[in-house]
Structure formats: structure tokens, C-alpha cells
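Every read-out reported here was derived from the displayed coordinates using simple, explicitly stated rules and does not represent laboratory data. Here the structure is a predicted model, which means the values were calculated and not measured. Cβ atoms are built from the backbone, for glycine too; each structure is taken alone.
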Structure 1
Amino acid sequence: MEMTIQKIGSLRTQIQEQLAQVIVGQENVIEELIIALFCQSHAILEGVPGLAKTLLISTLSRTMDLTFNRIQFTPDLMPGDITGADIIEEDRASGRRDYRFIEGPLFANVVLADEINRTPPKTQAALLEAMQERQVTVGRVRHALPTPFFVLATQNPIEQEGTYALPEAQQDRFMFKILVKYPSWNEEFEVVRRTTSSAVPEVKPILGAEEIIAIQKLVREIPVSEHLIRYALSLVRQTRVGEADLPDFVTENLSWGAGPRAVQNLILGAKARALLHGRNHVTVDDVKTLAFPVLRHRIALNFTAESDGMTTDQVIERLIAETPDRDDELLSHPRFRRMLAG
């Protein structure tokens, strides 16, 4: 199927309509999930229990006619439990024995890694290879994962006992960290009304694997101006503690900042967002909107900021407020001019 910008905008509306039969609200969360998928990337969803994170992900996979597997991460989960394993199989006719690979739950288009911070680092590392290389290694053999391949990990922010915090390097592999918040009064009223009735909504597939791959290729063809790259670079480079010309609030509140992958994801995500909104060009608003899910897990607050109850989103909000979004203002500002000069 040939993909056009108009068609993708129409598909976005259709997907949202299908999801709305099951999921109430969460429009921003849904949009960020779709953007990550169209960018061939992965996402972390963080929220307290009972906010329909699992239901949202499984329903999204149904609207896209993709295979879906859920992995419940636990402290005793081993790498082979998610990647698969070789078993010895005997041919009854000849008596010959040979190894046969049995695929694990990672072999699906959409993989929900539920409560990823509950499993030990060894299993987290196995997931990391699958996310980055889109393959798993068992013994000496590499097995390719299906295309498209999309990992969505969830974690509970309020329960930390018996958990293994994700290493910063592994968090950086996720394009977005998406916060799933409590519903509004009206949304929660509708949730209760729907989930306590006998109605069973029917979700229809809108996109297939081939269409998604075509969109993923089209995303990279969207042009982006040098001004927007400079703007994205300015946002990210201001988070790097120890560099010159940083705002005082950054050095006072952060212990480390984001790396180059943050800029790449900002620009790529902005391209996908432009497509979803029926545009063939990227705007400053695209970059500003995605700065939160891209940066919130790539910058770390220091002890002082955490003890004051500050959040990374507050730091990002202030960065956006204090960074000129017009190219002439950015280039003429003394601090940014020195920063952009390298």
C-alpha cells in the first residue's frame, strides 16, 4: 500500500477511534506510543497500578494487526525464559538427536515487558540486545526477531522493594518515558460505567506490518530545517553538567544530562509527529512537545533537587522557557552563540 501524508493522518484518526472503544482518555499517551512505533523505537510506561497500561498496549497491537506477547517480569526470570532455548530432539526413525530452537515470548511484533524493574540485570541485559539489535543470541546462533519489533516496558513508581532499577544505559535505549496519569473525574466515571457492564467492544485492525514498515521509512524522509536541529541541540546540550555556558538552575539541580541519542530521538520523533498531524514539515512545537518524554529519563536530579521535591519535567519545562525558539534570537544570544560555536 502506498503511504501518503493524508492517508497517515486518516489512519491516526481511525486508530484513535478503535482505541476509544476500550481506552478512555489518555490521548497523549496513545500519540506517543504510535510515534515510538513509527520511529522503530521502544518506550517505557510509568504509572501506578490500575491505569490500564497493559490493556492499552494489547489493544494497540489489535488495532495494528500485530502479534502480541506479554512477559511478566519476576525476580526468578532468566534470559532463556524470554529469548527461547535449544532443546534436544530425537528423530524416532533414525534415532538421531539434534538441537531445535524453541522461540521465547520475545518473538512477537509487540512485546509488553510488564514490571521490567522486577527482574535481575542479567535478564534486563538480554532484553537490551533484543531491543537494540532486533535479534537474540542463543548459544552461538543468532535468531532474527519479527519486523516490526516494538518493546513496551512498564514500571510502578511507588513500589521499589525487591526491584532492580534499570541502568542508565538501558533506559537510554528507550525512545520515550511515558507517564500514565490518573484519569479526570469524567474519564474515571466513564471507565467505571464501561467496565461494570456486559458490553464487549470489538476492535478492528487498521494497519498491518507492511503498512507500518512503509510508514517507518516515510518518517525518515520528512525534511527538517537546520534551525530545528540547532534548537534541539540547544535543549539537550544545556542538560550536560560540567559543560560551559549552562544555566544556573541546571548546575544546581542536575547530576548528569542527556547524550546524543536524545537529540536523534527528538528530531526523529518530531518527524513522526508531523506526519501524524498531516504535515510534511516539522515545527518547533513538535520538538517542544516531545522534549518531555525524550528527556525525562535521560537527565538525573541531584540529591538537593530530589529533597526539594523537584521533578525532571520541571527542569525540562524551564529549559524550554529559557531557550529561544526563533533562529535569529538563538544565534544572536551570547550564551547560545558560544555553545553552538562548539
Structure 2
Amino acid sequence: MPAEWEQHEGTWIAWPHNEEHWPGKFKSIPPVYGELVRALIEGGEKVFILVNDAEAADEAREYIKSNSADIVFHHIPTNSSWTRDFGPIFVYDEGGKLHITDWGFNMWGDKYQPWDLDAGVPKKIAALFEFPRLDPNMILEGGSIDVNGQGVLLTTRQCLLNKNRNPSLTQPQIEERLSMYLGIRQILWLDEGIVGDDTDGHIDDIARFTDSNTIICQMERDTGDGNAAILQKNFEFLSRARNQKGEQFHIVALDMPDPVYCDGQRLPASYANFYIANTAVLVPTFNCAKDARALDTFSRLFPSRRIIGIDAVDYVWGLGTIHCSTQQQPKAR
């Protein structure tokens, strides 16, 4: 599996339509997705948009406000718009040919229903583009893993070892599938994710590779915050970890944004939910003083890419933001 910063053919998203995923906030979400698409285009991406019908495509065009030829609609219905988790995960074979790995999807451990349309998306995309499709016979969401493109994978025990995903699989069996289908040779297992994350600890809210040996790690300085001990433990583990050459990883601590709540519920606001486009990095922002410091950190980590902040205060009411909505398709080799 290539790293996210490697060149993309394009980015897959699904146009939002499920109002239950943003209770009381849905009207503000299509404009955010319009901004997301424009930012992806600005970041050198083609954007492949899944829509449920022609009416949804027309609505999307109104909000996107762009006639770019790099925007392509595909009438593939979905239940949700969290494409990172149910969309195709692309890998190269030894000859450099792209394949789609079609991992199972059960809506984060059967938390919401239905998910039948989402689960069928990889198969439909594989058929549409005639990609070979691999079936690992295991539940795995794209947001639960992050890779450095050289065989190292980040994940959490809270998610991948959760009995609501693969109750019949042991940790060694899961590791074997990650090795076989993603080319993984080393797994960095963190324990758990942040408060308010309904996905049971997705990695893309806590720690991400920014190059083959650099990991950005969310931190919480307020010791009274529910995330403080969780994130400190992650940071300490990663600081002790060694790569396949026996060398330390470069760990960059990044302060969490101020907490965001919905009707008293803590939401999973995190700068780690960024997306690396071909020529830009799209970063969620949360209308707080820490935004500027986060954007400056990303500027230093990605000096050759433009850093684009996207207001995610309403976006995160759906319990996800930019990375959760996007899935990269690597360029053919």
C-alpha cells in the first residue's frame, strides 16, 4: 500500500445526503463539501464523486461552483459519505499494477444501519475501472490504518482487535492479513483513540505519518482533559518505537484543538484528520487559537505543498472531517 503523499490519480468522495449523520446541522454540510472539492482541485487532484442519483449530482454542482473537467460524477449509491472507511483501498502488486482490496465494512461495528450500499462500493468501482479485486475476508476501515509506503502501519488495538469487527480473528491472524494484502512488515499498535470517536479509536484522529520516518502525534496539554492520558501514552510509545532499521522515528507533537461539543457530547475534533493531496495538504480547523499553530506545523512538515485550512466546526458534528471523507487512488506505475 503506497503512502498518502505519493502521487494520486485522484480522490474519491461521496456527496453527503444522510441528514441523520449531522443532526440539526445538515444544511451547512453541502457547502463544506463544495469547499472540500474546490480545495482538492486546487491541490492538484481529480475528484471522483459518488452520488445516489442525477439530482444529487446537480445539487453538488451548485455547491461546488466549478466547471473543472477534473470533477467526475459516478452514480454509485451510498448510505453515508465517509468514503475513507468503506471506499476501495488501493495497493500495487509486485509488477506495479493497481489492485483494489475490498475489506468488509459493517458501519463501525454495527453502530448504525443500513450499510449495504457502502459495503458494495469497492466492488462497483473495481468493475467500473476493471481493477483486479482482492477479498481479505476481514472487516477493516480505511481510517483505522495509516502507512508509510515502506511496509510500516499505524493502528489501534481498540479498533482492529475490537470484537465488533472480527470476533473470530486473533491478533496474529489480523497481522497476517495486513501483511498479505497491504504488504505490511511492521505494525505500530497504539492502545486507543480519542474521546468522542464513535469508530472505536481510528488512527486518523491521533497519529499519522507525514513522511516515511516522521509521525505527527496529537497531544493534550490540559491534564484534566479526557484525552490527556490517552495521547500522552501514545506519544511515549511512539517515542520509544524503532523503525525496521532499528532507528527512532521522528515524532512531532501537535496540540489538540479546543474541545467541540454537540448537545453535551464531545466530538472527535482533531488536526490529525488531514488529507495529503498531490500539491496541497487539507487541514481541518476549529475556530480556535490553536488552528494557526497547527497550520504552521503542517507548513514545516510539507514545505513543497500548500496548506489549506477548512472550517470543520459544523463538519465534525458528523463525527468525522476531511480524512474521513476522502480516499486516494494512486497513480498507475
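If FRET efficiency 1/(1 + (r/R0)^6) of positions 128 and 200 (r between Cβ atoms, R0 = 35 Å, to 0.05) computes to 0.70, which of 1, 2 did it come from?
2
If you rank structures 1, 2 by distance in nm of label points 7 Å out along Cα→Cβ at positions 80 and 224, which sits at the top with the largest value?
When distance in nm of label points 7 Å out along Cα→Cβ at positions 80 and 224 is calculated for 1, 2, structure 1 comes out on top.
Identify which of structures 1, 2 gives the largest calculated value of FRET efficiency 1/(1 + (r/R0)^6) of positions 144 and 256 (r between Cβ atoms, R0 = 35 Å, to 0.05).
2
For mean projected area of the Cα convex hull in nm², which of 1, 2 scores largest?
When mean projected area of the Cα convex hull in nm² is computed for each of 1, 2, structure 1 gives the biggest number.
Hey, helix-only ellipticity at 222 nm (-39500 (n - 2.57) for each DSSP H run of 4 or more, over all residues; to 500) derived from one of 1, 2 reads -7500; which structure?
2
If you work out distance in nm of label points 7 Å out along Cα→Cβ at positions 8 and 304 for 1, 2, which one comes out largest?
Top value of distance in nm of label points 7 Å out along Cα→Cβ at positions 8 and 304, among 1, 2, belongs to structure 1.
The value 34, 24, 21 for semi-axes √(5λ) of the Cα gyration tensor in Å, for residues 72-231 alone was derived from one model only; which of 1, 2 is it?
1
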